[in-house]
Structure 1
Amino acid sequence: MEVGIILGDVKASVPPREHLRNLLRQVEAAQRNGFTTICMGQHWLYGEYRWLQPIPTFARLAAEVTADTRLVPTVLVVPVQNPVILAEDLATLDIVTDGRLSIGVGIGYRQEEFRQLGVPFEERFKRFEESLQIMRALWTQDVVTYPGQFWQLEEATTHIRPIQTPHPPVWIGAQQDVGVRRAARLGDTWPIPPAMPLDEVRSRIALFQETRAELGLPPCERFPLRREVTVGKDREDALRRYEQRARGKYVAYAQRDRTWAGSAEQLSSSFAEQVSDHVIAGTAEECIAQLTAIARELPVGPLVVRPQWPDMEPDDVVAYLDELGREVVPAMKALP
């Protein structure tokens with residue numbers, strides 16, 4: 001099983017040059033420790049936190065990573081973007097990365113982003129499907145005509161095609177059954193959210209595969225698995241370490257109506273209880289056993305962890321990657 005990281009946001013008070021320098025240091029540590037998938041999310045106008053935009057960032061990282069490393073912008077918020085521009089940017093990125101790009105896309109959830117970008121939030125589902133159809137056409141056809149509701153193309157001649165054929169793998173993010181069905185219909189795989197309990201993961205993988213079968217599409221071989229992994233002296237110690245790293249961001253998620261995180265009050269009073277059903281925590285042997293059990297039951301991979309949270313110091317991020325690289329990554333990469 002391949003193992004990867006997702007690059008997170010930082011506090012907006014961090015100077016931009018320092019932000020980039022720490023990000024490059026994090027990627028170097030990940031490469032040194034056997035991580036071969038690099039993911040990065042996307043937001044705009046994010047207030048007290050800062051995300052670098054993934055497409056230009058990955059163009060920079062393409063020269064930093066090894067030839068067996070895949071770069072995955074995920075999740076790109078498609079409905080608020082021009083699909084022609086997005087398709088050409090991603091095709092260019094596939095060329096720049098020498099065909100080592102996977103593309104994670106989604107509906108988006110922050111109403112503030114839609115409002116500031118002038119896109120009605122209630123149109124996001126239709127805009128997503130229309131945009132994805134246009135993007136696929138631009139990646140695979142020489143001339144595209146598309147009489148859409150939001151976007152119209154008439155005999156548009158394409159000039160940038162990705163290296164990968166027919167196009168880079170498309171990961172479609174989803175939290176609910178309807179979204180998983182959409183991912184099965186329009187995408188190549190469904191990335192498993194980090195906080196989804198395993199019983200829900202099982203049922204939604206089954207739903208994805210059933211939907212593919214109904215449509216006459218081949219089953220998905222692998223589902224990218226997002227899980228937070230923390231090693232400690234025992235499970236209690238590992239969960240305490242995870243709380244120190246992540247509680248502030250969980251509270252921020254709760255304040256942004258991300259209900260999976262629990263309420264701010266719950267997170268303050270019983271953080272370990274709130275996260276215990278989705279965090280891999282314990283001794284290194286216990287973490288390996290938990291991950292191995294998942295991998296033997298479900299067709300998952302790569303495993304993607306988040307090494308950096310906004311309240312962490314850069315040295316601690318590198319130490320975390322070194323610890324996982326020493327204690328956990330070799331066992332994961334030994335799995336089929």
Structure 2
Amino acid sequence: MKLLDEVRHAIRVRHYSMDTERSYVRWVEQFVRFAKGPNGWRHPKDLGAPEVEAFLTHLAVERQVAAATQNQAFNALLFLYREVLRVPLGQVRASRVQRPPRLPVVLTRTEVRDLLTTIDRVNTQEPHALMTRLMYGCGLRLMECCRLRIKDLDLDREQLAVRCGKGGQDRALPVPKLVREPLADLLRLRKELHEQDLAKGLGRVDMPDALARKYPGAAFTLGWQFVFASRRISHHPRTKEVGRHHVHEGAVQRAVFRAARALAWTKPVGCHTLRHSYATHMLEDGCDIRTLQELLGHKDVRTTMIYTHVRYGGTASTGSPLDRLA
């Protein structure tokens with residue numbers, strides 16, 4: 001479909017992520033299918049605010065999607081009309097939905113230890129155990145951990161740099177002591193693997209933005225390689241260049257899910273649970289809210305404040321008058 005190619009082109013011109021591209025293209029395709037008339041397909045130029053409003057209502061009422069999902073669909077259609085078709089959309093009454101605040105799922109320190117130990121036991125040949133330790137020890141998001149490059153890991157200064165995190169922000173984080181030696185061992189293995197790739201005429205890694213054209217040889221240097229590299233050589237979905245990408249995020253998610261299932265936990269646990277647990281435990285250890293905001297990379301301190309409700313000693317630990325009746 002030519003329209004979807006135009007959407008992809010507009011997204012890539014604005015340097016949006018692959019995840020954003022996939023979700024926006026998917027929502028545009030669903031909208032076109034939803035608005036299909038009795039006489040066949042209708043181009044979005046022939047549609048407008050009433051059809052967009054009907055689609056968003058369908059998502060909320062018929063498919064019962066979450067508020068964040070409905071907002072994402074609206075953002076995709078807004079991008080379609082503003083940036084691709086360049087036609088006014090008009091007023092959409094069922095546009096953005098206020099997303100209610102949700103309390104995060106948090107593990108106790110004992111549960112974190114059990115989870116990491118279980119991942120160690122069932123993933124001996126993969127770096128998933130080290131990645132989960134880094135996500136909990138630094139409060140990293142999953143993709144921030146997957147996209148960590150060798151040049152951004154400074155074990156001598158005991159720091160790592162997160163480049164272009166959520167919102168395009170950079171931040172520096174301390175490296176936990178317990179992972180410094182395993183990371184040093186991994187970097188030695190990565191150097192050997194990269195030298196083997198170069199000997200085979202490979203060794204290329206995907207570069208951000210236009211750096212591959214500005215520095216043609218940088219994509220083959222060790223510093224730009226991913227710390228947690230895939231075991232397979234693959235084609236980049238956009239450039240079609242052959243190289244070694246990072247570990248697939250789905251594999252890490254499955255490792256955490258399998259470990260939680262093996263522990264027979266009833267609470268839902270994912271990779272982001274480790275970040276929630278990091279933030280909560282940091283507050284319990286006396287970290288002030290502003291410092292934690294910087295460590296997590298939050299733009300607004302109100303986002304960080306949610307952890308004050310679930311930390312030990314917070315609002316959930318104030319006690320109950322029922323216990324004082326005994």
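What follows is calculated from the coordinates using simple rules that are stated; it is not laboratory data. Note that this is a predicted model, so its numbers are computed, not measured. Cβ atoms are built from the backbone, for glycine too; each structure is taken alone.
Using Kirkwood radius over Cα pairs in Å for the comparison, can you identify which of 1, 2 gives the largest number? Display every interim value, and only then the final one.
Numbers: 1: 20.7; 2: 22.7.
Going through 1, 2 one by one, Kirkwood radius over Cα pairs in Å peaks for structure 2.
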Computing FRET efficiency 1/(1 + (r/R0)^6) of positions 82 and 122 (r between Cβ atoms, R0 = 25 Å, to 0.05) for each of 1, 2, the value 0.80 comes from structure 1
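Looking just at relative contact order in percent (Cα under 8 Å, 6 or more apart), which of the labels 1, 2 belongs to the structure with the highest value? Working shown, then result.
Values: 1: 20; 2: 17.
The maximum falls on structure 1.
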Matching 5.4 (distance in nm of label points 7 Å out along Cα→Cβ at positions 50 and 290, computed) against labels 1, 2 points to structure 2
Ranked by volume of the Cα convex hull per residue in Å³, for residues 74-153 alone, the structure on top of 1, 2 with the greatest value is 2
Cα Rg over 2.2 N^0.38 Å, for residues 170-241 alone: greatest across 1, 2 for structure 1
